[in-house]
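Chemist: The data blocks that follow each hold one structure.
Nothing in this text is a laboratory measurement; each read-out follows from the coordinates by a stated rule. Being a predicted model, the structure only gives us computed values, none of them experimental. Cβ atoms are built from the backbone, for glycine too; each structure is taken alone.
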Structure I
Amino acid sequence: MVGMVTAHTHIVAIGTKKGLWLATSQDRKDWTLTGPHFLMSEIPSIGIDTRSGRTRLLVGVRSEHWGPTVVHSDDLGATWTEPEQGAIRFPQNTDAALERIWQIHPDSDSRPDVVWAGCEPISVWKSTDGGEHFELNRGLWDHPHRSEWGAGYGGAAAHSILVDHSGEKVHVAMSTGGVYSSLDGGTSWAPRNAGISAYFMPDPDPEFGQCVHKIAADAAVDGRLYAQNHHGVYRSDNDAETWTSIAAGLPADFGFVMLTHPRRAGTAWVIPLKADGERIPPGGRLAVHRTDDAGETWTQLDAGLPDRDFNSVLRDAACVDSVEPAGVYFGTRGGSVFASDDEGGHFSEIASHLPDVLCVRAAAFPAAASAVKP
C-alpha cells in the first residue's frame, strides 16, 4: 500500500547586528544559506507565522537612519512589505518613540490574525491583522510601576510574551522589571516575581524590579513556566504566582536562553554562562543543558560543538522547532549558528562568520506531497 505524506521545508531565520540571513533545508541536515537582507540594519526580533496555510516572516528591523519597524514577507524573503506609516507607532499622548522591537510572537492557531510584540521602551503591542499594524497595550503602559522599570545591560526590553490557549492569561517578562501577568487578556497587570532573587537590589526579594532574562511555558502542563534570571534558573507551577530554583546541577546559573519542548512535559533547555562579569561559557566550553524532569536534573549536551568557544548566546538567539523529534537551534556572538535535529543530542554548524547573532527562529512548512511505502 502506498500512502501520501507531506514533505516539509525547514527554515531558520537568523537576525544579526548587520542584517538577516535565511537557511533552508529539506532534511534538517543539509542547509542552504541566503542573505543578507537589510544589510547594515540590526535584526533583534523575528517571528515565523505558519498559521492560516501560509508562511509569513515577521522581522523587527532597526536602522540607524530610518529607525525601527516591523516588515513582513509571504514569499520567504523574495519581497518585503512595510506599512506606509510604520507597523508600531506610539500614540501622540504617550510622549514616547519606538527604539527597538525585542519580541514578535504569533498567537495560537485559534487566533490566526493575532501577533504580539514586545518593545523598547518597555511596552507590549497587539496586532489583529497578522502583524501589519499594532496597537499599544495601555494596561501595561499605564501601570503605576512603569516609571520604576529600568534598562538591562542591553537596553530596556519587554522580551518575552506568553499567551495561554484561552487568550486570557498573558505573561510578560522584562529587563528590568521582572514578570508581569494578566488574567484578563491584557487589560490589567500585576507583578509575579515571588521567589526570584534580585541580589543586586537593596531588597533582594522585591515585588518587582528583577532582571528576568527569558521565560518559557511548558507546552503540556498548564500553569508551568520556566525562567532564566540574571543569576538564577526557576520554575513556577502556578502561573508565576511563586517560583522555585531549579539551578542545582548546572555549571552556572547565569545566562539568557530558556527554551521548552513544543509537546513534551518537563523538557527545557538553557545555555549557561559564567557569571555576569564574564559572560562566557563555563571554562570556555560551549554547551547546551537539557532537563527532562522539569529541572530536577540536567544533562550537558555538547556533541558537535567546538572544544573552545568564548562567545555568549543572547536571549532570542536560540529556539526550538515543532518537528518530531524537536530541533534545537542557536547562534553565538561570534557569528556561528548551530542546529540539532535530535533535541540537542548532536549539533552541526549551519552558518559561520556572520555578524553578532541576535535572534534565531525556526519553523517547518509543507513543501510538496510525495508517495512513500510504509
Structure II
Amino acid sequence: MLKSFYKSTLIAAVVMVTSANAFAADKVYRLKLAETWGPNFPVFGDSVKNMVKMAEEMSNGRLKIRVDSANKHKSPFGVFDMVKIGQYDIGHSASYYYNGKVPNTLYFTTMPFGMTASEQYAWFQYGGGQELMDEVYSAHNLVPFPGGNTGVQMGGWFRKEINTVEDLKNLKMRIPGFAGEVLAKLGATPVNIPPGELYTSLERNTIDALEWVGPSLDLRMGFHKIAPIYYMGWHEPATELMFIVNKKKLETLPADLQAILKVAMRKASYDMYVQSYALSAENWAVMKTEFPDIQVKTFPPAVLSAMKKANDEILEEKASNDPMAAKIIKSQQDYLKLVRVWTDISEYGYIKSTKELAK
C-alpha cells in the first residue's frame, strides 16, 4: 500500500515537472523595442527588423519583439532613458547621442581619425571594447551590444566650400559625437537634430551644413538639392549603432532565449554593415551619373591638420579629467596602433599594389 502510494506520488511529480517544462518551452516572451528612427527607416530600421525576425524564428516563436519607431514613442533621443527605467525592454540608437547624459558613452560609436569598421569590430570582440562598454552601461541597468555599422561616413553636405579653418567659424552644422566637439573647438556651432528633421532644417537655413551617413542613405534624403558640396570623411570611420537591453528584463528570459537574442543582435549588426556597404557602392555610381552637380571634395590638409590637433587636445583633456575615459581612450589608441599595421599591410597594401592592374 505504502509502496503504491510512493509510486503514484513519484509518477505525479514526474508528470508535474514534465508539464512545467513543456509549459516553459511553449511560453511566449514578449518584449518592446524603441528605436531612434522613424517607421520603415532604411538600413538602420532594417537592422532592427532583421534582428526581430531572426529572434522569433530561432526561438520557434517563443520570443516576440514589438518595435515602436520614433513617431510612436515621440522621443528619438530618449531611448536610453526609456530602456533604463523599463518603459521599453530594448532600444536601438547610437551611443554618442547620450554624451550629454553619460559622457563615456561617446566612445562606443566611432572616433575621429580612429578605427575602421573591421578594426573596431575586432576591438569590440577581441580587444576589450565590449567589456569597457559593459562597464559604462552597467551602472544604468543596461546591457549594450553593437547594433550595426555604416562603415566610413562622408564628411557632410555644405553650401559653401571650406578652404581654410576660418571658414568653419560660426558654421552651424548638424554633427553629433566627438566630431561636434572638435568643430566647436575650431569655432563652429554643432547641433544634434533627429533624422526626420534634417532636410527641413537645412532647407530653412536652421543649419548651414550637415553630415548624415554616406551614399547609402544620403541621396534619398535629398540634401544635394540644397547643399551640393559633398566632403570626404574624417570624423566617423566606423559608425556603430547599438542595441541596449534592460538588464533586469534580460535576466528574466530563459538562458536559451538570452543566447538567441544575443546571436540575433550580433548577426543583424554585421548584416547592416554589409547592406550599408553595398548600398553606398550602388548609390555612389548613381550619384556620379545622375547628379553631376554634386561636387565631391576633400578637406584641405591645413583644415584636416587643425581638426586632428583639436581632436588630440580634447582627448588629452578628457583622459586627464576622467579615469574611465582615460581607460577607454588608451584601449582604443593602443588597439589602433596594433591593428593598423596589419590593415596597412593587408587591405590597404592590397588595394594600393593592385589598383593600376584594375584599370
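Chemist: Which structure, out of I, II, was mean count of other Cβ atoms within 10 Å over residues 121-128 calculated from, if the result is 17.8?
Modeler: Structure II accounts for this read-out.
Chemist: Of the structures I, II, report the one carrying the highest value of FRET efficiency 1/(1 + (r/R0)^6) of positions 217 and 249 (r between Cβ atoms, R0 = 35 Å, to 0.05).
Modeler: I
Chemist: Still on this model: Taking Cα extents along the principal axes in Å, for residues 169-320 alone from the coordinates of each of I, II, which one would give 48, 39, 24?
Modeler: Value 48, 39, 24 for Cα extents along the principal axes in Å, for residues 169-320 alone corresponds to I out of I, II.
Chemist: With mean count of other Cβ atoms within 10 Å over residues 145-152 computed per structure, which member of I, II shows the largest figure?
Modeler: Greatest value across I, II: structure II.
Chemist: I've got another one for you. Matching task: -500 is the computed value of helix-only ellipticity at 222 nm (-39500 (n - 2.57) for each DSSP H run of 4 or more, over all residues; to 500). Pick the structure from I, II.
Modeler: It must be structure I, since only it matches.
Chemist: Comparing I, II, where is mean count of other Cβ atoms within 10 Å over residues 73-80 highest?
Modeler: Result for mean count of other Cβ atoms within 10 Å over residues 73-80 over I, II: largest is II.
Chemist: On volume of the Cα convex hull per residue in Å³, which of the structures labelled I, II is highest?
Modeler: Once volume of the Cα convex hull per residue in Å³ is tallied for I, II, the winner is II.
Chemist: Further question on the same structure: For distance in nm of label points 7 Å out along Cα→Cβ at positions 89 and 161, the calculated result is 1.9, so let me know which of I, II that is.
Modeler: Value 1.9 for distance in nm of label points 7 Å out along Cα→Cβ at positions 89 and 161 corresponds to I out of I, II.
Chemist: Moving to a separate point now. The value 14 for relative contact order in percent (Cα under 8 Å, 6 or more apart) was derived from one model only; which of I, II is it?
Modeler: I
Chemist: When FRET efficiency 1/(1 + (r/R0)^6) of positions 257 and 329 (r between Cβ atoms, R0 = 35 Å, to 0.05) is calculated, the result is 0.45; to which of the structures I, II does this value belong?
Modeler: Attributed to the structure labelled II.
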